[in-house]
Structure 1
Amino acid sequence: MKTDKIKLTKTAVERLPLASGPNERKDYYDSELPNFGVRVSGSSKKYFVMKYVGAKRVRVTLGDSRILTAEKAREKALITLGGMAEGVDPNEAAREQLRQEEAAKSKRKRQEAEEKALALTLQEVVDAYLGAIKLKPRTTTTYQALIRLYLQDWLAVSVTEITPDMIKARHAEIATGERGRPRFITVPKTPEEIEGERAALADRTRTRGQHINERTTLTKRIPDPEPKPREAAADNCMRTLGAVLEFYKEEKNPAYANPVRTLSGKSRRKTITGKWFKVDRRKTLIVSSDLPAWHKAVMALENDTMRDYLLFLMFTGLRRNEAARLVWKLVDFREQTFTVTDTKNGTPHTLPLSDYLFDLLQRRKGNAVNEYVFPGEGKTGYLQEPRKAINEVKDTTGIEFSCHDLRRTFATQAESLELSQYALKSLLNHKQDKRDVTNGYIDLNEDRLREPMQRITDKLLARIGTQHGQLIDFTTAKKKAA
């Protein structure tokens with residue numbers, strides 16, 4: 001390689017001819033600044049410095065003459081040579097900086113990947129939780145319903161973005177009734193509404209040319225203008241969310257701070273300032289004086305499955321799903337017993353059939369359509385939602401009740417007969433206290449429960465046969481309205 005010395009200025013460098021051969025290169029060193037030069041090849045002219053660093057000869061390219069002027073190259077050369085004089089290899093320093101940049105870039109990518117893996121949406125975490133935790137189908141359905149009803153707008157949000165303030169605000173919104181499904185109440189229709197319905201029914205009859213089997217009801221259901229507090233729903237929703245987020249913390253992100261914990265603390269006052277509510281246990285039931293009206297309205301239901309289902313709940317005290325999932329193979333007509341296996345406490349529950357229940361099931365058996373005693377139209381095969389029938393009874397009688405109120409009614413009537421606590425707990429399938437030594441000596445099988453079961457049935461039938469209770473008589477009411 002040829003070398004020459006000239007004073008490297010803008011003009012001098014521009015005048016230097018390019019090398020003639022493709023592999024030919026020639027270095028020109030500056031006549032004033034030692035170790036500073038320009039290398040000319042067949043396509044470019046590049047400034048450089050070359051100097052020993054320790055025992056190693058190091059050449060550092062400063063830049064292309066088409067971009068870097070001779071003056072700027074000289075300034076850069078002075079700085080670079082100064083560092084080299086102190087033992088710094090600019091090329092190694094550049095390589096080290098590149099390595100650090102690459103390492104930092106890789107670290108950022110890993111962090112982003114980890115954050116992305118941790119930043120699961122609420123829907124993804126809910127799905128993972130329900131897939132990993134063994135829950136009863138009913139519990140799974142309840143959890144899904146709570147989240148869908150009250151947290152639908154959070155499902156696409158990353159769980160890491162759910163804050164304690166969001167938790168407190170949503171908890172309060174649910175509790176005050178601002179969020180969730182609207183409640184409805186039963187109110188009397190106005191005379192004008194009744195007359196309008198009657199006229200519309202008459203018009204439809206004339207149009208079709210035949211009698212239409214419809215009736216004009218005297219009540220209607222409207223949104224409650226004063227929504228009742230939903231403090232129990234607020235707590236249940238947040239406890240469900242808390243369990244889901246705790247699962248995320250344990251399985252995915254140990255450093256995660258569960259925001260639902262903001263509701264926990266020493267204070268359990270009835271408040272909407274960010275604490276759990278102290279909700280009294282519901283104690284509603286159908287009082288004895290309302291039983292005749294309730295029974296008459298239930299017997300008037302056109303859907304015999306709904307009718308028998310509600311009666312079965314009243315006369316057995318079963319929970320809603322326990323009765324709905326009862327299958328014929330677990331009804332023993334010879335022994336006059338039936339067994340439910342999918343119970344709340346996981347213990348199979350066998351009860352004797354009273355005379356009334358025996359006749360009810362015998363009648364249903366003659367019209368059985370599948371394996372379930374109370375069949376439904378859905379894919380499960382059993383009755384799913386009795387709300388329509390319950391609302392029809394409510395509209396007819398004005399009696400507000402739920403399926404679990406029928407269980408409480410059964411228990412209350414049973415208690416009034418002064419049955420032993422052991423018999424009552426066995427009838428309701430409540431777990432006995434393990435600390436009660438006496439309980440270990442008592443075997444309350446279905447035969448021992450047969451007499452108490454019949455007494456409860458007789459007591460309910462006696463109450464139903466009284467003349468108490470209020471039932472709207474549509475014939476009389478329509479005559480008065482006319």
Structure 2
Amino acid sequence: MDKDRTTTEFDYDLIVLGSGPAGIACALQSSKFGKKVMIVEERVEKLGGTWIHTGTVPSKALRQAAKTIHLFHSQYGDEQGRRPFEKFRMEDLLRYKQSKLETKNKQVFENLKKNEIHIVRGTGALKDAHQVIVSSPDGKKSTYSGENLLISTGSRPKPFHGSYSDEVSLLDYESILNLTHIPRKLAIIGGGVNAFEYAAIFSSLGTRVSLLNEKDQYLPFLDNEIYEHLQRSNENRQIAIHNGVAIEDIRSNGLRNTTEVCFRTKSEDRLQVIETEHILTFSGFTPNTKGIGLEGLGVRLDNKGFIKVDDRFKTEIPSIYAAGDVIGPPNLASVSFFQGRLTACNMFDQPVSEVHNKIPYTIYTIPEIAAIGLTEKEAAEEGLDFTVGRAYYSNVTQAEINNFTEGILKLVFDTESLKLLGVHIFGDGATELIHLGQSIMSFNGDIRYFTDNVLNYPSYTEAYRIAAFNGINRVHQAGVKYRKETTGGK
């Protein structure tokens with residue numbers, strides 16, 4: 001690490017386009033290496049991009065407010081028959097959300113300032129392999145040079161391409177955060193992670209939610225049991241889910257002061273109509289690669305417009321790197337942070353410890369979902385000799401104390417060695433709990449860790465201990481249940 005290095009041939013060691021999680025992480029890590037770094041951001045007052053202002057942070061802040069309201073109403077019931085949307089105002093929820101955004105934005109700015117990272121306001125475009133032209137809001141153009149360039153311009157939501165009348169206003173994940181009231185009815189078009197997260201948020205606020213999924217099945221990557229638990233949870237929350245949907249029209253009904261969604265499903269070929277106040281659409285994401293000077297430089301894009309990179313996040317041009325949503329899925333802030341740090345290590349030839357290819361995924365429904373490793377179905381398809389251990393939240397003391405007894409923690413492990421192959425959780429705290437299983441798997445550990453070590457009580461980690469004992473008992477056919485099976489129930 002060359003702490004005393006000064007850039008002579010170039011203005012900077014690194015120029016970053018975009019201040020999302022990948023760009024921030026790469027800039028900070030490069031600064032720790034003693035490098036001179038500049039970030040180009042169009043809206044300096046909104047550092048962090050989608051991560052802080054329209055995606056991860058605001059949606060999770062809104063979710064936390066909705067979860068608190070849901071817990072209160074599920075425990076004490078509706079006050080004098082009033083549903084949450086009749087008691088709480090959307091502006092109160094958004095005020096809470098906005099306070100978290102402002103705090104996070106300030107933290108990012110101070111962190112960059114503390115690490116002496118130069119922030120330039122404007123839109124950046126690559127001039128060549130080492131130069132960036134920055135157009136400031138007043139129209140002035142300035143050129144900066146960097147030994148390395150990082151493209152971390154992120155992505156944006158795709159517009160809905162279906163048929164709808166001019167009177168209809170569709171919402172996306174940005175405009176939904178600016179609603180002035182909690183709707184009584186909400187139709188969500190989409191069947192991915194974001195669709196289910198927002199369905200959970202608004203159903204917790206008392207909104208009647210209808211989810212229209214164009215595919216035959218939603219979230220097909222889930223373990224079968226987790227899928228079943230989510231399905232029951234949606235039914236209990238009265239979230240109406242329609243799969244295999246083909247939307248024919250979206251129109252305004254002035255007489256009833258509502259919006260109508262007209263559709264058919266593959267299983268029932270008849271025209272169906274849903275009345276709703278608002279329509280929230282999720283049509284996927286498209287990368288922000290236009291207008292940043294990639295044309296003619298030799299930076300390759302895939303058929304969806306995402307930047308192609310190698311395993312070091314380098315493009316076809318040795319000095320140009322890309323990371324985050326701009327290179328494609330999984331479109332997770334956690335992964336973008338990780339990619340940004342690795343990119344800095346790669347471009348400045350710093351050692352990188354072994355990177356594990358098992359990435360935990362989380363879905364911030366209420367309660368949340370988290371998983372890592374093999375599902376039960378995948379283990380069977382690979383022909384593995386495996387066993388499953390389960391812990392139901394209804395048997396976890398902390399879940400009872402918190403009044404969140406809905407859920408399951410499931411372990412998939414090798415029958416002979418007890419090596420942990422997968423962890424799947426549906427329940428409160430799942431997004432935190434998953435990292436204990438991830439840690440064990442990263443060291444090729446087995447489920448005896450959960451039985452041979454003291455885990456805090458009461459805590460949600462008790463679920464790991466219960467599931468491990470359940471699985472071990474299944475392996476050794478131990479316990480009253482198995483004795484009854486072998487003796488004919490006597």
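Quick one: Cα Rg over 2.2 N^0.38 Å came out at 1.83 when computed from one of 1, 2, so which one is it? Working through the options, I get structure 1.
Taking relative contact order in percent (Cα under 8 Å, 6 or more apart) as the measure, the highest value among 1, 2 is held by 2. Can you tell which of 1, 2 yields -15000 when helix-only ellipticity at 222 nm (-39500 (n - 2.57) for each DSSP H run of 4 or more, over all residues; to 500) is derived from it? It must be structure 1, since only it matches. Determine which structure produced the value 2.2 for distance in nm of label points 7 Å out along Cα→Cβ at positions 243 and 387, calculated from the coordinates; the candidates are 1, 2. Source structure for this number: 1. Comparing mean count of other Cβ atoms within 10 Å over residues 195-202 across structures 1, 2, the highest value is found for 2.
Readers should treat all values here as calculations from the given coordinates under stated rules, not as data from a laboratory. This structure is a prediction, so every number in the text was calculated from the model and none was measured. Cβ atoms are built from the backbone, for glycine too; each structure is taken alone.
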